[in-house]
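Following are the structures in question.
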Structure P
Amino acid sequence: MKQTIKHISVSFLLALLFSLIFYYFNTPIGPSIGSDNAMYLTMGTALSNGFAPYKEIFDHKGPLLYLLQWIPQAIAGGYSTISVFIMELLFLTCCLFIISKIAALFSLPAFLLQIIYLAMASPLTGGGNLSEEYTNLPSLLVFYLVLSLFYNDLSQVKNKKEVFIKATLSGVCCAFCFLVRANNVLPLFVLLISLSFFLLFSKNYSTLILSAAGTVLGLLILFLPILFWLYNRGVLYDAFYGSILHNFMYAGNKEGAGRIFMLFSSWYGHMALLLFFLTFLGAFALYLQNGNLFLSCSLVFSGLAGLIAAFLSHKYYQHYLMISLPASLTGTALIFNYMKKEPKLSRLLPIVCILCFLPLIIEGNQCLKIRKEDTQSLPEFTQDALSLYHQVPEEERNRFMAYRVEPKWYVVTKSLPCIRFYFLQEMLAEVNPSIMDEIVDDFNNNPPLWIVIYNKDRVFSPPYDQRMQYIFEHDYEYVDSAGGYQLMKHI
């Protein structure tokens, strides 16, 4: 018990230090808010005000991400950065605690693995409050459960009750990842499918049946209440479109650099290869140590799935790489487990730990600079936004729209959009042109009474839809401007 309390305490302190610096979008020492984070703050606040997900406020992530954004805003009353920070802190604390459990499996220093995980995560967090950050917790848990069951040999698993319970937990974790964002479940899905095939090939039918039954049960435990919630809100198809169909179209958008070029000629590709290499090397160390070919191959396939997931789209955002961290951390643990039994190699472990502080220091300094720059510009941005928004009559603020400006417009004014496609409208429509048709239809049939847009000299890529440009010029009149924005009123 004392050891558990110690690990929880250390995990919390490490998580707190890391979060204060690297989760700069919501940190209490001065949030910078950011773009995606502002979308999520708006989304969570809208849900806490009774908006229907997807149908009244749209994003192409999974429904569980909506709930994760709703919970802190429902508790704090909306547009609360500190409540999101607390949620992030709790998730990271749990991640680090699970890493301490993985370390205990191999009698490794927990602090060593925790620092390595934070070092790998430091260039990938992107300011925090992103879907990959939340799915790393269930992913780490699955890798821990798999190691605890199958590290020695798949055929030596005797405790059938333990198999069923851990398979059920794994099913819940897979459902969690899928329901946050479908892409994020790929490494776990491949890991569990690979293990299932190896159980089948080894004719370990009893373990296979228990694992399959537990996994299915775990999936249902989380899927059913989420589906019921969506059905009850009347948004079941909207959720399917947003989280699955639109996501596939988004990933299939060809704009951006080629995958092969990015893999071998960019920091993004090099980092993806490094994370896969750590997984592969750990799997190889496992095979050398105990000859467990089944688990070794499953880990390699899972690492490869994480690499592929990072290149599903042509966007190459650094946080996409985060879903590879649990497999890479597992591979690193297996490498160290092999090293500590080799006297010459074991001496390198403290050096590795010290070297891991370098990316934390370098990336941490960069994050502090970004936060400082953003928080210095935020007061002026807030003043400009409020000077325009306060001119909107209070009784008409439910018919307000900030069109294609920074999503943090909603955050600083504590306003909500009256049209569900509340950000990057033309960019969303690049994936599905019918989105633009719906927006134009809304502006023609039930138009916002007040809109904020950029000043006329702003150049966009892609540009305004011509129909929207016509509407802005003929259906709205100029009221006022502040900073780079203008307030328009419907005629």
Structure Q
Amino acid sequence: MKKIIIPILFFCAALSANAQEYMHIKSHWHEGYIPVEEIDSISYGEMSHEQMLPAIMAEDPNISIFNKALEITHMGDSLLEMYDYSYQFEKNYIHQGVQNIKFYAIPEIKKGYTAFVETDEVYAARGINNIDDLKAYAARVYNEMYPEDASITDPTDRRNSLNRFVSYHLLEVKANKNNLTVANILGTNGRPIKEQYIPGYNISDWYETMMPHSLMKCTTPYNQNTVFINRCGEGDPLRGEGTIEGAEILNESGVAINGYYHYISDIIAYDKQTQQVVLDEQIIVNNTTMSPEFFNNNLRISSPYPLPENAYQNGAYFPTGALKNIKANTSDTQIHYLFNPGWWDYQTDEMLLSGNFDITIKLPSVPAGTYELNLGFHTSSYSPILATYLDGEFCDTLDAREERAGNIIGWESDDYLKTPEAIAQNDSLLFSKGYRKGLEYYKAGFNNYSMRNHYSCLRGIITTFTTDGKSDHYLRIHTLSEPLRELIFDYIELTPTHLFKEYK
């Protein structure tokens, strides 16, 4: 009986010594050689390009101008994957953590994409009626920001203005509207995570786009229930001057097997306003937004796999090579992801680094400027002393041991200190020793006071550095303590230094 092969991603013909012709089948589900005469037909099935994001977008007549730009820049060719086939790891593997906790190793690495798209109607309101108008608009925006590349006319060149315009609309994560911020994500206690933000503060996350060295901000305002791109102003905790409405992500969207596209209410660009006004603020990169694998494998405050009973139900183990932007430098580096609304974690989740751990993190791109780089972590009785490096240069050591906060660096709660003068004096003392208190606008755990008022929540000051906004930067962290200790790694903070007006 002849076979019908479905689905196939890669195949090639091969001849054996006896001239028998075979087809080499290699896909996510199957690999092997099948005699050609046994194959009746080949179908790509659900993995067909017709189900991928660019094809789904091409069917929408409301976005014809953007689709044309996607076509001529060839950026659609970058939106056609579903799996990282270089990742090979034992299925159903259970990893033993330091504290006798057993973690399920992620069995596969999925890929996914999100496109934010202006409709033809939105373009028309801005005087853009065809692809030539859009090219001219892109040139005005990006030739101002990158004058050294103004002469590049090939739209497939990543430095070309139209290519930059299209690329800035694309994320390398598969995110629906309600996943771009944590506002409407439910914690394991069944309550939306937005309830853990102090009232009056916006809920934001920052993402690298597929435009090289660019950053996008997604915000749910504290008094609304929608999401905006590149909005800033009232409700942002620490920022410079300026209020920008931003582009609203509308409810209409298209769904492909490897991503989403969303209509947006206005044109977005990595222009002067975005770089110098919107992103002139405290930028917090939570552990799940550091690398796309968390989103694409549905691991943002979620366990998508049917887990064995003996495995920890709210987390996962990342073997070496599983994370794009987080590299393990030693074979016994252990990286685990956990979430629980009762813990003192920003956005209820954390990464545990254990073993003789040594990692390098590619920092998200930020606009040109001088920044204070901080590490958000928790002190605990089983945490280590750390060494930190930026771009290969030693920065400082950080002490995450529990006794550090109260007994050595002199942490005192604001409620105990009471007066603004006493609070500022204690902040200055901590700063002189290389630390800041935790985030003021987030209520971790089940308490009604902020991370700033809990001694275990600290921001370790790694260094101050200057970037041109066009270069990659790498943070290295490794333990100086015994392998049985583990770091509760929460987030990374990048803040323009001019925003810290005290105790610099």
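Each value in this text was obtained by applying a stated rule to the coordinates, not by laboratory testing. Note that the structure is predicted; figures quoted are calculated from it, not measured. Cβ atoms are built from the backbone, for glycine too; each structure is taken alone.
Which structure, out of P, Q, was volume of the Cα convex hull per residue in Å³ derived from, given a value of 180?
Q
In terms of distance in nm of label points 7 Å out along Cα→Cβ at positions 118 and 366, which of structures P, Q is highest?
Structure Q gives the largest value of distance in nm of label points 7 Å out along Cα→Cβ at positions 118 and 366 among P, Q.
Looking at structures P, Q, which one was Cα extents along the principal axes in Å, for residues 126-397 alone calculated from, given that it came out as 59, 43, 40?
On the way: P: 71, 51, 33; Q: 59, 43, 40.
It must be structure Q, since only it matches.
Computing relative contact order in percent (Cα under 8 Å, 6 or more apart) gives 14 for which of P, Q?
Attributed to the structure labelled Q.
If helix-only ellipticity at 222 nm (-39500 (n - 2.57) for each DSSP H run of 4 or more, over all residues; to 500) is computed to be -3500, which of P, Q is the source?
Derived from the structure labelled Q.
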